[in-house]
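Next up: some structures, all given as structure tokens.
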Structure P
Amino acid sequence: MSGTHKHRKNIVNRLARIEGHVRAVKQMAQEDRDCGDLLIQLAAIRSALDNCGKLILKDHLEGCVMEAVRNSDEAVVVKLNEAIDKYIK
């Protein structure tokens with residue numbers, strides 16, 4: 001269903017930025033930077049990951065789930081519920 005993912009490029013770009021941010025925080029830790037600064041940066045990474053997760057969910061709902069509804073495919077909804085349960089604990 002790759003054609004139904006209109007946000008995928010944005011998701012990949014966001015993940016690349018998050019990856020760079022994580023590397024920068026790792027470098028900060030190796031340089032023995034202030035713990036408070038590290039925690040602030042981790043909070044920023046967490047927020048970026050959450051926003052990326054929201055975009056992935058939006059992409060899935062607008063693409064895969066809509067297509068599954070049109071095709072009466074209830075398995076997609078079951079898988080979505082399982083993914084949500086694992087993502088939100």
Structure Q
Amino acid sequence: MILLYQIISYAMNAYMIGIVIYILMSWFPGARESSFGQLLASIVEPYLEPFRKLIPPIGGMLDISPIVALLVLRFAMRGLEYLFFGLF
């Protein structure tokens with residue numbers, strides 16, 4: 001049971017790191033258009049898209065939806081931890 005939790009936890013942490021890298025890539029011109037940027041976009045955008053639909057950019061430029069998406073993913077990780085270890 002602990003092994004399953006560790007695998008899921010590592011995968012979720014890796015996904016969070018991927019989201020952060022994708023966010024930081026927006027600061028560098030052309031980074032998202034690179035092959036790595038496109039690969040990362042194909043992995044990260046399906047998760048970020050619903051948050052972007054719900055939360056409009058502030059002032060037309062500042063997009064806080066990835067921050068909310070990271071918080072939701074972090075809460076999901078805490079819930080997973082509770083499911084695996086809080087019930088026993």
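Just so it is clear, none of the values below were taken in a lab; they were calculated from the coordinates. No experiment lies behind these values; they were computed from the predicted model shown. Cβ atoms are built from the backbone, for glycine too; each structure is taken alone.
Table for the structure above
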| item | result |
| --- | --- |
| Comparison of P, Q - label where distance in nm of label points 7 Å out along Cα→Cβ at positions 15 and 31 is highest | P |
| Relative contact order in percent (Cα under 8 Å, 6 or more apart) from the coordinates reads 31; which among P, Q | Q |
| Test item: Cα Rg over 2.2 N^0.38 Å calculated as 1.26, pick one of P, Q | Q |
| Comparison of P, Q by distance in nm of label points 7 Å out along Cα→Cβ at positions 39 and 63 - largest value held by | P |
